[in-house]
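See the structures that follow.
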Structure P
Amino acid sequence: MDAALTPPLRIEPLRVQQVSPQVAQKRIDDFLQEYRARIVAKNSGESSTSAQLQKLADALNEEFQGKH
């Protein structure tokens, strides 16, 4: 018999706070920098998550630059 499937984690926000694109970009950049530091410190070979996060940051930056 197959193992039972576990549904993905569901994240529900407790509150919503509007931020400017500049603030959002800064927060994402700071998060990526801290994330990379943790990955390097753990000497982890995990690069796919980091690459996807970088793509997200680049896309948001490109969208922001296109609007200004």
Structure Q
Amino acid sequence: MNNEERDNILDRLEQVLINSRLGTEEQVAVVMLLAFNLLAASRANAVSLALSDGRTLSVKLENPNGTPLLTH
């Protein structure tokens, strides 16, 4: 996927969320569910993204009892 494709998908997703009747918390929940589904599809339990301001955004799927998840 090139940057143009990625930006197009992000713009479309943003417009769908902005134009929805969902509240902010519900919109975040939708994005989290999407992230969960993508993690499951890639058989991963974590992903990190380096942001342009130097911060890192991380999403990690954890087992509630502390046992490591085996997704492979």
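Laboratory data are not the source of any read-out in this text; all were calculated from the coordinates shown. Because the structure is a prediction, the values reported are computed rather than measured. Cβ atoms are built from the backbone, for glycine too; each structure is taken alone.
Quick notes
- Value -16000, calculated as helix-only ellipticity at 222 nm (-39500 (n - 2.57) for each DSSP H run of 4 or more, over all residues; to 500), assigned to which of P, Q: Q
- Origin of the derived value 28, 20, 13 (semi-axes √(5λ) of the Cα gyration tensor in Å; candidates P, Q): P
- Among P, Q, structure where FRET efficiency 1/(1 + (r/R0)^6) of positions 8 and 40 (r between Cβ atoms, R0 = 25 Å, to 0.05) as derived comes to 0.35: P
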